[in-house]
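Asker: These notes open a run of structures that come right after.
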Structure I
Amino acid sequence: MVDEPTAGELRRFVLEAQPLRGQWVRLGSAWRDLRACRSYPPVVASLLGEAATAAVLLAATLKFEGTLTLQIAGSGRVRLLVAQCTDQFQLRAVANHDLAATEAVGFSELVGAGRLVVTVQSEQTSANYQGIVPLEGENLAACLERYFESSEQLPTRLLLAADGERAGGMLLQKLPSATVGGEGSGALLQQAWEELRAGLDSLSPEQLLAAAAEDSLRRVFGAHDCRLFGPTAVRFACRCSNARVASLVKSLGVEEARAALASEGALTVTCEFCGRDYRYDAVDIAQLFAADGVVQPPPSGYN
């Protein structure tokens with residue numbers, strides 16, 4: 001029986017006897033709401049679901065108010081994929097591709113040569129952190145493991161999966177304190193790490209998507225004493241707004257805005273994440289730019 005959170009949830013866990021931690025994520029209606037915004041071939045939808053899950057897992061490591069953005073930019077069939085998750089676990093994602101619905105391709109052909117970029121933006125300051133790794137590996141999880149190794153210096157194991165109804169994942173990580181201790185404690189830690197990696201690898205995508213967090217962790221950790229924390233809700237939520245779109249239109253400049261009015265009768269901006277249309281007619285454009293003292297009301301002839 002599938003144990004599915006209503007929208008989505010994150011569960012953090014730690015090992016009591018070893019400096020190891022992790023997160024488990026399951027997305028239900030949050031994933032379906034995200035998918036409903038645009039139509040994707042199954043192989044693209046699967047990658048998008050894995051990326052959305054990964055964004056939640058990585059956002060769970062944030063220690064401040066902000067947004068984590070995971071971006072895939074490559075030369076393959078998926079030219080660009082962006083998944084964003086805030087510290088409040090509001091999630092959105094989108095992918096641009098040139099793949100037919102009937103085509104099934106592997107990860108390397110899907111993304112091609114390119115890079116995986118992880119960007120963390122703080123809400124309190126203007127400081128951003130960015131880590132970049134090449135798109136090398138058999139799947140997205142392998143690329144992210146390389147990111148943690150090169151950018152965070154934290155040994156990490158990831159498992160990601162997605163289908164038409166659910167997306168999910170699990171992250172296992174050594175804490176920075178894992179480097180401290182004697183030779184004996186280091187050997188015990190390494191043994192535990194190898195055991196847990198094997199346990200994680202034993203989970204099939206179907207089990208990851210269907211089993212409850214308690215059941216998945218029991219299978220992975222076996223006899224190890226693991227503390228599982230309570231759930232944190234995850235939901236789909238786009239960050240587009242009238243104010244954000246108005247700022248974008250103003251950045252285009254009055255001449256380009258008027259050109260759109262002349263050719264189309266209105267300027268329409270569509271959010272790629274959620275598909276919402278923002279329509280500006282001649283009066284809207286005049287008021288938008290007049291607020292900054294840029295232009296007078298539009299000349300006659302505009303509808």
Structure II
Amino acid sequence: MTAESSHETGTGEPPRVAATISVDHVSKWFGSVVAVNDVSLEIYPGITGLLGPNGAGKTTLMHLMAGLAEPSRGRAELLGEPARGNVRLYGRLGVMAEHESVYGFFTGKEFVEFSARLHGLNPLDQAVDKAIASVGLRDAQDRPLRTYSRGMRQRMRLAATLVHDPEVLILDEPLNGTDPRQRIEFENQMRRLAADGRTILISSHILEEVEALADRILLMVSGKLAAAGDFRAIREKLDERPYKVRIVTGDQRAMGAALIRLDEVDSVAIDADAIVVLSSNVRALQRSVPRLAQQLGIRLLRVEPLDESLESVFSYVVGR
């Protein structure tokens with residue numbers, strides 16, 4: 001599967017990959033409640049994480065992207081076509097809703113077969129077997145869904161979403177109820193699908209999994225797109241938020257006393273185990289610390305940012 005791209009212009013530049021999902025000044029309101037407020041973004045092949053607190057508008061935005069809801073204003077396109085009411089796109093899109101929607105009396109295999117029939121697959125057997133095998137539930141496929149754990153139901157729902165081999169996956173909280181092993185298997189599966197050229201949008205509140213998995217992050221707050229891009233690049237743009245850096249040396253007090261005199265250090269906290277420095281210029285600090293330790297003859301054991309993570313970026317952006 002290959003994504004569409006523009007032709008080379010003769011300048012030697014590589015072709016630009018077309019956006020799989022495009023949202024242009026989209027708003028959605030329900031009565032007086034504005035769920036999505038003037039959001040514009042593009043999503044490309046690979047894995048994108050959609051994050052935000054409860055009520056941020058994530059699910060509504062995903063519905064707009066998938067064509068499950070009509071924008072009150074603006075335009076949402078999928079694979080270069082209007083997303084809403086476009087029957088031609090149904091076979092190219094896989095959507096997994098946040099809330100469980102399974103019939104407990106179905107066996108796992110029957111549930112996936114039902115999805116395959118809705119997509120008009122014929123014959124069914126090979127596609128169904130492949131989808132169930134991809135989520136590791138062959139041994140449980142003949143059991144009723146009501147006997148499954150929540151994590152197993154999530155995995156079988158994912159199999160039903162994948163059965164027609166869609167180009168685009170929109171997955172709302174797919175990791176709910178899964179255990180650590182199942183999450184690792186899910187991550188590996190998503191990476192394989194992304195490597196095949198698929199576009200995957202994942203909404204999740206499990207930040208450490210998204211941090212390890214997503215190529216790009218979209219952060220929504222109060223119906224608006226608050227930040228987009230690699231989470232480290234987002235962190236760098238938060239100039240008003242100094243970095244916390246943990247420094248471990250052979251002499252915490254002597255090193256702490258020297259650090260406080262540096263222009264790039266805002267504050268220093270010292271305990272028996274480490275020094276925690278607040279710095280608005282962490283690059284300069286990382287250059288200064290080894291030089292300072294060498295000048296003082298102090299052994300430098302560790303220098304590590306404490307808040308250069310998706311969780312800290314999420315907290316900063318949501319808390320603004």
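Asker: If mean count of other Cβ atoms within 10 Å over residues 217-224 is calculated from each of I, II, which structure is the one that comes out at 21.1?
Answerer: Details: I: 16.0; II: 21.1.
Derived from II, not from the others.
Asker: From I, II, which structure was distance in nm of label points 7 Å out along Cα→Cβ at positions 17 and 49 = 1.8 calculated on?
Answerer: The value was obtained from structure II.
Asker: Next up: When mean count of other Cβ atoms within 10 Å over residues 25-32 is calculated for each of the structures I, II, which structure yields the highest value? Can you show the working numbers first?
Answerer: Details: I: 24.8; II: 13.8.
Going through I, II one by one, mean count of other Cβ atoms within 10 Å over residues 25-32 peaks for structure I.
Asker: Check the numbers for relative contact order in percent (Cα under 8 Å, 6 or more apart) across I, II and tell me which is largest. Could the numbers behind the result be given before it?
Answerer: Working: I: 21; II: 18.
That would be structure I.
Asker: For which of the structures I, II does the calculation of log10 I(q)/I(0) by the Debye sum over Cα atoms at q = 0.10 Å⁻¹ return -0.63? Don't skip to the end; give the middle numbers.
Answerer: Numbers: I: -0.63; II: -0.70.
Comparing all candidates, it corresponds to I.
Computed from the coordinates by the stated procedures, all read-outs in this text should not be read as laboratory data. Only a predicted model underlies this, so the values are computations on that prediction, with no experimental measurement involved. Cβ atoms are built from the backbone, for glycine too; each structure is taken alone.
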